[in-house]
Structure P
Amino acid sequence: MLYHTKEDLLNDLKGVIDIQKDGAIKITDKDALRNKKIDTIVYNAVFNKEGVIRNASRWLIRGVANKLGVVSSSIQSLYEAMGRNEFKGFTVPAINIRGLTYDVSRSIFRAAKKNHAGAFIFEIARSEIGYTDQRPAEYTSAILAAAIREGFEGPVFIQGDHFQINAKKYEKDNNAEINTVKGLMKEAIEAGFYNIDIDTSTLVDLNKPNLTEQQRLNFEFAAEFTAYIRSLEPKGITISVGGEIGEVGKKNSTIEELRAFMDGYNNTLGMKGQGLKGISKISVQTGTSHGGVPLPDGTIATVKLDFETLRNLSRVARDEYGLSGAVQHGASTLPPDAFDKFPETGTAEVHLATEFQNMIYESSVFPQDFKKEIYSFLKNHPDIKKEWKEGDTEEQFFYKVRKNGFGPFKEKFWNLPADVRNRISEELEVKFEFLFKKLNVIHSKEIINKTIKPVEVTLPNPPGFC
């Protein structure tokens with residue numbers, strides 16, 4: 001149900017949420033909120049065309065979440081403890097959600113509650129924000145609403161993934177591209193993203209004469225962005241920041257590259273201001289690619305990931321620089337028996353995305369007529385059809401580009417029949433349980449309680465509402 005006026009919203013929430021004239025929120029019926037009203041509030045937070053109602057719905061979700069102990073938080077203090085070798089033996093999953101965000105988030109929280117997991121991250125990349133049509137405030141709203149719906153309590157970690165400099169846009173107008181990334185960082189922090197992965201590895205130039213010069217633009221802009229993020233932090237919060245030394249899909253990273261980046265980064269950051277906190281983790285390349293490599297029949301090629309390199313990079317990151325360890329991207333399509341190797345090698349964090357998208361599209365209950373509608377759109381879109389490379393089969397093309405269907409068809413995804421969404425969510429819940437167990441974050445709720453002290457951020461009252 002979409003609210004048409006402020007009065008519609010307030011009347012619908014009577015007896016459930018009491019909103020004072022000064023903006024103070026009081027929950028008067030927690031069960032009704034969770035079981036009846038939060039679905040409607042989050043739908044308005046995503047789809048209401050009236051800015052006042054949409055923004056008020058998002059503000060309500062953040063405020064109600066805080067009241068219920070669901071607090072958007074930074075994972076920084078856990079990663080600092082990992083850098084001191086106080087906690088080890090697990091790898092934090094960072095999960096990108098491209099479609100059905102509310103339903104998929106609910107399945108993650110259900111899996112977490114059943115397994116007492118607390119060390120897991122929700123994230124969305126700069127590119128995903130575009131093609132899935134999910135701005136940061138919307139993404140945060142869907143995730144926190146899902147936590148409320150499932151009765152999850154505690155810190156929730158939301159991350160900007162690959163907040164990346166586009167090398168072509170940088171070459172065309174470097175100031176405009178830098179300002180675009182900074183604008184996204186500001187928007188994300190205001191929306192409750194207290195974890196941000198900087199990706200300036202796109203500027204690494206392997207034609208330079210030595211490693212320091214190859215990494216120079218990477219570490220200089222990573223330091224500049226770090227200082228900018230620190231200037232925007234809400235009081236009491238130290239945002240967890242990540243850096244990256246090797247672009248995913250390119251050559252494998254080396255210890256020497258890590259040292260060149262970190263030494264240059266630390267020196268540059270030191271010149272930006274005294275006592276500025278640096279990155280807490282470092283993303284590396286060890287043999288994966290985003291989305292996997294589709295074969296002509298649409299299946300995915302087996303990828304050989306260099307776990308020994310990952311082990312060595314994580315060790316150096318911790319022992320020499322106090323980081324939590326290395327971060328592995330592009331891992332969701334790896335074989336099932338690969339995932340328990342991440343904790344064994346001391347990998348701090350692993351990023352997972354495409355497989356969840358695949359499970360949605362390939363579920364036995366996903367409506368075939370809807371899939372045909374999406375595929376027809378993709379095949380005829382003037383920009384998307386350019387991605388059909390010579391020699392690619394139709395299966396390879398659709399596998400590569402179907403991520404672009406989530407934005408234009410977002411509302412249709414959200415409005416799939418309840419039984420379809422529930423079945424897909426149940427299938428995903430099984431997958432998340434598997435990953436939590438393989439990555440050994442089951443029972444990590446206790447570690448989170450020891451290391452993370454959530455800080456509630458009070459948002460200003462939405463204009464035109466209170």
Structure Q
Amino acid sequence: MADGFKLEKLKRLRALGIDPYPYSFRRTIDNAEIRNSFESLNGKNATIAGRVVGLRHMGKLYFLDMLDQSGKLQVIASADSTEKASMELLELIDTGDIIGVEGIIGKSKRGEISLEAKHITMLGKSLRQMPEKFHGLNDTEMRYRKRYLDLIANPEVRGFFMTRARILKYMRDFLDRRGYIEFETPVLQPIYGGGQAKPFKTRYEALNTDVYLRVADELYLKRLVIGGFEKVYEVSKDFRNEDIDSTHNPEFTQIELYEAYKDYNDFMAMTEELMSGLVKALFGTHQITYQGKKLDFTPPFKRIYWVDEIKKKAGIDVSTLTDEEAPAVAKKEGLKTAVKNAYHVADALFDKYVKSDIFDPAFVVDFPSYMCPLTKDKRGNRRLSERFELFIAGTEVANCYSELTDPVEQRRKFEEQEAERRSGDVEAPPSDDDFIEAVEYGMPPMAGIGISIDRPAMILTGNTSIKEIIAFPAMKPKGNAGGRKKHAEK
């Protein structure tokens with residue numbers, strides 16, 4: 001609810017003929033430019049704009065801390081330097097208001113870079129009191145639900161999102177330089193596919209049909225390769241109807257890319273170049289500190305063999321695990337997985353014995369073939385698939401295949417997935433006959449990968465939850481403690 005005192009000030013502003021919500025304002029410089037170029041700007045006129053986040057006054061001497069996108073700057077107003085109308089306006093200004101200030105760049109008596117105000121303009125009257133702990137808002141629930149207050153109160157959070165934007169730009173530039181073409185594929189799909197996930201369902205009223213929010217871009221991007229585009233990618237929002245935790249949000253961002261005539265070995269080399277180059281571009285070094293430990297992105301990254309590592313640590317050969325054997329293994333190992341087939345039990349064994357031990361970037365290579373319905377079998381061992389996942393600090397950040405291009409084998413694997421779905425695995429995708437038809441026209445050898453944006457951004461900003469770098473994360477309704485266990489994300 002709007003604050004009564006602020007509403008009274010709003011009335012007084014209007015009574016004075018002041019528009020508290022003007023259409024525009026012309027500023028000449030931002031706060032960072034003043035700080036960074038002070039020596040050449042000292043004594044010159046400037047006009048800034050921003051939010052008042054600090055307000056102190058002693059008699060007719062006012063000190064205002066003004067925050068714009070680039071940071072804070074002190075403004076000093078006094079009867080000696082500030083016009084009379086602006087001094088009167090200051091009596092109606094509160095913390096939280098957005099104002100414009102024209103003045104002279106200089107320093108305060110204490111040596112702080114400041115703007116000595118000549119003229120002040122009201123640009124946006126705030127009608128609510130800022131949180132009590134305005135400087136350093138630390139109520140996590142409020143920070144995520146009211147991100148606008150978080151961004152005002154915690155400047156470092158702005159830095160998280162600026163780093164996230166730089167990560168996305170670097171990845172796009174990396175692919176563009178290599179001749180990749182960016183596409184957009186349908187978000188609403190008649191048949192979802194490309195990942196193990198329960199979808200969100202909605203409806204096309206105009207078409208009188210149910211559709212699904214995509215869980216991955218894969219099957220549409222592959223159609224483009226079949227059509228003759230040899231290097232394609234998409235920066236996409238994908239949607240998986242799963243629980244919310246530190247590394248999962250039902251709406252997430254990733255880059256998916258596919259290139260003809262490549263395999264997962266080629267993509268392993270390219271991913272290593274991409275991630276090590278990204279870290280070097282952000283920090284000037286391959287070695288950073290994450291959660292108090294050195295995290296080293298110096299190539300080459302370690303290779304960990306999925307099946308061998310589980311066999312070494314648990315004594316179980318998951319490459320031969322069957323759906324019939326899986327429930328007994330789950331019981332013996334104390335695995336809490338809702339579906340106890342070979343896929344989910346093997347995945348849970350990896351989480352239990354391997355994932356948490358990975359810190360420095362590592363490629364986890366060669367999965368059991370029954371976990372990879374869109375992947376070519378491993379050359380020389382049909383029980384395995386040519387698939388890798390990139391893990392950093394115990395978190396999966398990328399998933400790559402040597403893509404299956406045999407339409408007969410693809411149909412067989414889709415049928416296996418359909419059987420799993422009918423038996424109760426809600427995450428098993430349906431068969432896509434239109435995609436099979438496209439593959440039957442001929443699909444070149446290719447590799448494909450999905451690379452998370454949210455998870456690397458979390459790590460590279462020093463956070464342990466992706467909610468810190470998703471501007472508006474999904475939140476449970478207040479008072480709702482329900483939820484489901486997390487599920488794997490491609």
Structure R
Amino acid sequence: MRKITLAAICIALFACNQPNEKIESTSSANTFSIDGKKATVYTTADSTNLRLSITDTIMFKDLPQPLETDVCVFVDPAKPFQTLLGIGGALTDASAETFAKLPKDKQQEFLTACYDPQKGIGYTLGRTTIHSCDFSSDTYTYVADKDSTLKSFSVDHDKKFRIPFIKDAIAAAGGQLTLFCSPWSPPAWMKTNNDMLHGGKLKPEYYQAWANYFVKFIKTYDAEGIPIWGASIQNEPMATQKWESCIYSAEDERDFLKKNLGPTLEKEGLGDKKIIVWDHNRDLLYQRASTLLEDPDAAKYVWGVGFHWYEDWSGGTQMFENVRRVKEAFQDKNLIFTEGCNDKFKFDSIKNWSLGERYGRSMINDFNNGTVGWTDWNVLLDETGGPNHVGNFCYAPIHADTKTGQLIYTNSYYYIGHFSKFIRPGAKRVAAAPSRSPFLTTAFLNEDGKLVVVVMNQTSQKIPYKLWIAGKAADITALPHSIATLVL
């Protein structure tokens with residue numbers, strides 16, 4: 001490993017402070033030896049100025065057997081699991097409209113902060129919507145009323161804000177961004193309630209027209225220079241909302257997929273597009289997955305199962321184990337976190353430390369339970385937590401004060417960055433386990449051979465511990481309410 005100089009540390013500090021699972025065969029992972037290794041420690045901590053800051057370089061010494069009294073984080077790079085697809089956030093109308101209101105230099109600061117892996121946190125995954133959602137300034141579709149032939153299909157609405165914004169994000173990410181799309185509702189005339197809002201269901205006679213709509217969207221965005229990697233069938237298909245929403249039972253989603261969407265994508269030369277089912281909370285995750293994946297005619301079209309984190313709305317525990325249960329039962333399918341945010345926006349709480357800790361807790365547990373991709377909700381919102389046409393305001397990792405043109409980085413930005421900046425697409429998760437409950441930890445081995453270990457301290461106590469790998473250990477201290485990334 002190269003020698004870390006004071007100058008290199010200073011440069012890195014400047015850059016960083018901008019704003020029962022199936023085990024894969026060992027031969028598929030990079031080999032890793034701890035001999036001669038040092039680890040650079042990056043820390044974000046409450047009640048400090050540390051934000052993705054280099055705080056230590058630790059050395060390893062022989063320690064064949066830790067004591068029972070030792071606090072340890074054990075990592076085994078020889079035990080690989082799933083391969084990381086990417087980490088990122090949603091490029092919504094709200095994000096695009098907010099971005100357009102920023103001065104040019106602040107636009108560039110935002111793009112660098114989110115998509116540059118050296119100076120920012122290196123997002124590689126994105127989500128966008130098929131026409132409007134709640135985080136749009138209005139409700140709209142891409143076709144004229146009752147045009148089931150879709151001859152009027154046009155994305156001209158998106159050309160003002162969203163399409164230029166996504167293109168800027170792709171360029172900032174180095175020319176490639178894994179982007180999937182999700183609809184919140186079909187056009188009103190396709191639905192039983194004749195309303196894009198307030199739930200309702202897709203009428204069976206419009207199943208094929210709606211499948212064709214997906215094709216039109218994917219091909220039109222591709223023609224605009226925005227490749228679509230995949231699509232989920234319906235955002236939150238069991239939620240009747242005051243905004244755009246549509247209800248699918250598990251059987252509805254299964255039948256639409258196997259009879260219409262799957263065959264239509266194949267027929268139109270889009271069989272390589274990845275189809276994500278469910279796209280809702282962890283609570284009903286297993287029931288939905290089993291209904292679709294136990295039907296071979298539907299399962300053959302499914303790349304993976306998407307999920308959100310809003311099952312804990314009443315203050316209860318997030319249902320992380322349900323993610324593991326799906327992975328145990330359907331090992332050939334992928335799991336992807338498709339949306340999460342802190343809601344009930346209040347500007348005076350924008351620095352609340354719990355906002356970031358919720359991300360760290362979810363990301364560590366989701367990855368440890370088999371998730372291959374993790375997608376935050378809006379990448380950028382304004383000072384009101386919007387725009388949002390039904391007043392459903394929420395937090396984003398970065399907010400723009402459109403009155404002053406300034407960017408506000410929440411703790412969530414830094415917590416996400418402890419993963420996305422260091423764990424890159426193609427990395428394999430490896431075994432990691434803490435010896436004490438205050439710690440949460442996960443670890444990945446990147447394709448370049450770098451081992452990345454994330455350790456989160458959820459307590460108000462400073463806790464010394466040992467990072468133990470293959471009979472060697474290094475001493476480190478976890479600051480109160482902190483997250484640290486150790487890179488070997």
Open item on the list: When FRET efficiency 1/(1 + (r/R0)^6) of positions 256 and 328 (r between Cβ atoms, R0 = 30 Å, to 0.05) is compared over structures P, Q, R, which one is greatest?
Closed with: P
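With helix-only ellipticity at 222 nm (-39500 (n - 2.57) for each DSSP H run of 4 or more, over all residues; to 500) derived from the coordinates and found to be -7500, which of P, Q, R does the value describe?
On the way: P: -14500; Q: -9500; R: -7500.
Source structure for this number: R.
Readers should treat all values here as calculations from the given coordinates under stated rules, not as data from a laboratory. Predicted model, so just to flag it, every value in this text is computed and none were measured. Cβ atoms are built from the backbone, for glycine too; each structure is taken alone.
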